[in-house]
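Every number in this text was worked out from the coordinates using simple rules, so none of it is lab data. Note that the structure is a prediction, hence the values are computed from the model and not measured. Cβ atoms are built from the backbone, for glycine too; each structure is taken alone.
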Structure 1
């Protein structure tokens with residue numbers, strides 16, 4: 001099949017415009033018709049025999065080194081360093097090659113780089129002389145042949161912002177050469193991956209949101225909007241993907257494909273490309289042995305069959321394991337600071353852990369609570385009794401499993417230092433979170449009054465006013481702080497007695513005598 005290029009002996013700029021238009025139109029409109037002959041049309045076809053065996057339906061799957069080309073957000077799915085190479089024999093004298101590398105890190109996301117190149121030769125170049133009077137061709141001269149070459153070099157980066165959501169950005173330089181005409185474009189892509197569940201994933205992206213051009217061209221790269229969704233069954237051994245894309249000024253492209261792994265080392269694939277009519281049907285197979293992937297795909301097109309071969313190599317340690325280990329170490333350091341009372345330093349460490357693993361909900365919860373606590377008490381690293389109690393109370397609060405213990409311990413600390421208004425504010429905040437109905441307040445009696453003194457005063461006042469249930473609560477608050485407080489037990493027994501619960505009152509008063517056998521007041525009641 002010869003492809004003819006008409007070379008007209010006119011000014012250079014017209015030659016260039018006609019060269020680009022005819023070459024791109026003849027090639028792109030036939031081979032990549034879904035791109036509508038726009039610049040960078042070769043990029044719309046796809047890379048990787050695995051993906052192309054699925055009809056190029058790979059936007060939401062992209063879990064290998066080709067993700068740097070397909071979907072930079074999906075780079076976060078790559079756990080080991082990975083290299084990928086593809087060689088595709090398209091149609092007559094047309095080849096498509098790809099090489100890519102993905103480099104995951106433990107805490108800075110995953111980086112990817114790729115080069116994708118299409119070469120097509122066999123275009124005939126002719127010179128035509130036209131009679132200016134009759135517009136008839138008077139001479140036709142064959143000037144040989146020329147080739148068309150298009151190449152894209154890209155750098156991509158993806159990072160998860162939670163356990164479900166990831167974003168990615170890609171920068172590409174696309175250059176093309178048509179005989180003596182050359183031009184280039186720089187573009188930026190954005191992408192997002194959302195893991196809705198263990199079996200369903202959504203992906204969205206916009207390509208060419210920003211572009212710059214240089215060289216012999218008036219072309220502009222069109223915006224391309226992409227959406228992909230994948231669904232897996234049988235623990236991931238069967239997966240389907242449906243991709244939709246819309247090119248600004250062009251048509252809609254649909255791709256659907258599937259992959260089935262009947263054995264852990266062998267896969268079968270199928271897919272279609274449509275626009276919306278079916279443009280190409282494809283199938284393929286893959287073999288996975290340790291860190292090596294070998295894939296073959298066959299496409300059936302109206303212009304003929306196309307064959308793609310891919311080789312993939314994974315190596316190095318899993319960054320997921322390394323990532324988890326680093327996070328554990330950071331959190332361990334944070335907990336050491338935390339339990340030693342250096343709360344501000346613990347917060348700094350936890351922020352580092354969150355930057356490295358934004359989706360770690362356990363660390364997020366710990367950080368949120370500790371940030372609230374340090375608003376009132378930045379540190380409590382001393383060895384005295386009050387500092388120790390504050391430390392224990394905040395540890396219990398951040399742990400979150402027993403807020404009542406946090407309340408009681410901090411009440412005890414506040415009883416030791418009732419002038420500490422910040423400690424009282426922290427205590428009240430935790431009391432509210434724990435659902436305590438009556439918040440601790442600053443002692444209202446003489447200046448030497450402690451929190452327990454205030455509680456005893458309030459409990460006795462409640463007895464005098466006939467509010468026996470209130471007296472019981474005040475007494476219990478004291479016993480939560482000092483389980484052997486003799487006066488609180490006396491008041492509790494009295495309240496129970498006055499509520500006609502004499503058996504319970506007797507049990508409480510007997511505890512008083514265990515603490516102080518010489519308590520004559522209680523002895524009189526028991527006698």
Structure 2
């Protein structure tokens with residue numbers, strides 16, 4: 001009897017497991033009406049086509065999937081007769097793929113962000129496959145504490161500028177802990193300011209779109225080498241517990257905005273604490289895309305930034321004068337830097353709207369990120385006007401960049417201290433932004449706007465598949481602005497199976513005004 005009961009329990013567990021497998025699912029989001037499908041790629045998930053999107057220089061697709069179950073992906077090349085070559089980035093993922101005619105076939109049990117190239121030896125057209133975990137705690141469109149923007153006369157057709165979203169936000173402010181719900185549709189909206197204890201939820205298929213017309217927005221600053229600018233979606237100064245989440249899109253309409261000699265940062269938590277962004281897609285920014293400004297306790301996860309390669313100074317994620325920040329499981333595609341930290345002088349150009357006097361930056365972590373850029377993949381700088389300390393980039397990948405990793409101390413006299421690059425795979429390098437073209441640049445660049453030291457740099461567990469077309473830097477600018485105390489550990493160049501033993505083997509040849517450099521290998 002005991003044995004029978006035990007076997008009954010085992011059988012019951014088995015049936016539950018089978019049921020769980022049967023219930024494993026993926027979610028494909030509706031393609032917004034302002035976008036068109038890819039003319040180069042199609043994707044089937046578990047045998048069913050999902051919505052792809054045509055874009056500038058690359059195409060993309062966004063889905064969510066249950067993790068822990070095998071999900072099949074079939075990517076087809078639709079404008080050529082067959083696949084003759086392919087790459088899947090990150091290359092270090094254990095993805096076993098096969099080709100059948102026009103289809104590249106592989107399975108995943110964990111959600112990843114991928115960049116797939118088919119017959120693309122010249123790097124002319126990539127396919128960004130963004131797979132998120134299935135959402136949890138999805139709010140209902142209506143209910144207690146839910147403020148649906150359609151109830152505030154928000155126009156979801158994308159034909160007219162709407163004030164309904166800010167109206168819903170203002171109503172939610174009176175009931176702290178509420179959710180502002182944006183259902184599928186296209187919403188042209190002006191500046192949005194989010195108050196304390198308010199969440200903005202963008203459903204899959206929802207698009208907040210910047211109009212690109214300066215008259216529709218508050219001009220907040222003027223950048224001397226570019227145009228007037230604004231912060232599009234930001235937080236009230238002194239706010240706390242603000243959240244932006246969902247699987248919708250924040251679209252900066254970047255080309256039109258720049259054509260109109262205007263620019264905007266898309267999402268700017270500023271002067272806030274305990275801010276969270278989870279799952280949204282930010283695309284087509286006309287300036288620095290996502291910025292955290294003078295904030296504390298910021299958490300960004302499942303963040304996707306897809307910018308154009310034809311717009312300058314369109315960084316993906318910039319952390320500015322903030323503390324206790326984590327950017328996790330995110331992708332940033334941009335012409336300018338993908339992920340960076342900065343500190344700037346007070347009340348000059350882009351810092352005019354900063355809520356507080358200048359602050360140091362500390363305790364910032366970027367992890368499990370994917371960078372694709374023509375500039376720096378992961379960088380501290382160029383501005384180091386206030387001290388930057390304890391900045392860590394780890395467990396991440398550079399798909400392609402002009403420079404893989406960098407501490408570029410170009411402006412300011414403060415220290416960049418305790419910067420760590422750990423467990424990063426640099427897959428490809430190309431171009432020479434600012435005259436640099438290397439896997440690593442740690443450089444105090446004197447342009448007569450202050451110089452300061454780079455101290456306690458750690459570079460460990462790196463695979464630099466490409467070294468770059470020019471020398472790497474570990475170079476200060478005189479005795480008061482040295483690069484001091486750098487430690488290298490387990491840096492693998494090219495296909496080498498043994499770590500580099502010298503800076504020369506790492507192609508780091510610009511080494512003036514550096515001291516106390518250690519290379520430690522097993």
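A compact table of results
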| read-out | value |
| --- | --- |
| Source structure (of 1, 2) for helix-only ellipticity at 222 nm (-39500 (n - 2.57) for each DSSP H run of 4 or more, over all residues; to 500), computed value -2500 | 2 |
| For 7.3 (distance in nm of label points 7 Å out along Cα→Cβ at positions 134 and 358, calculated) the corresponding structure among 1, 2 | 1 |
| Read-out Kirkwood radius over Cα pairs in Å, computed value 29.0, structure in 1, 2 | 1 |
| Origin of the derived value 7 (relative contact order in percent (Cα under 8 Å, 6 or more apart); candidates 1, 2) | 2 |
| Of the structures 1, 2, the one that 14.2 was derived from, the read-out being mean count of other Cβ atoms within 10 Å over residues 262-269 | 1 |
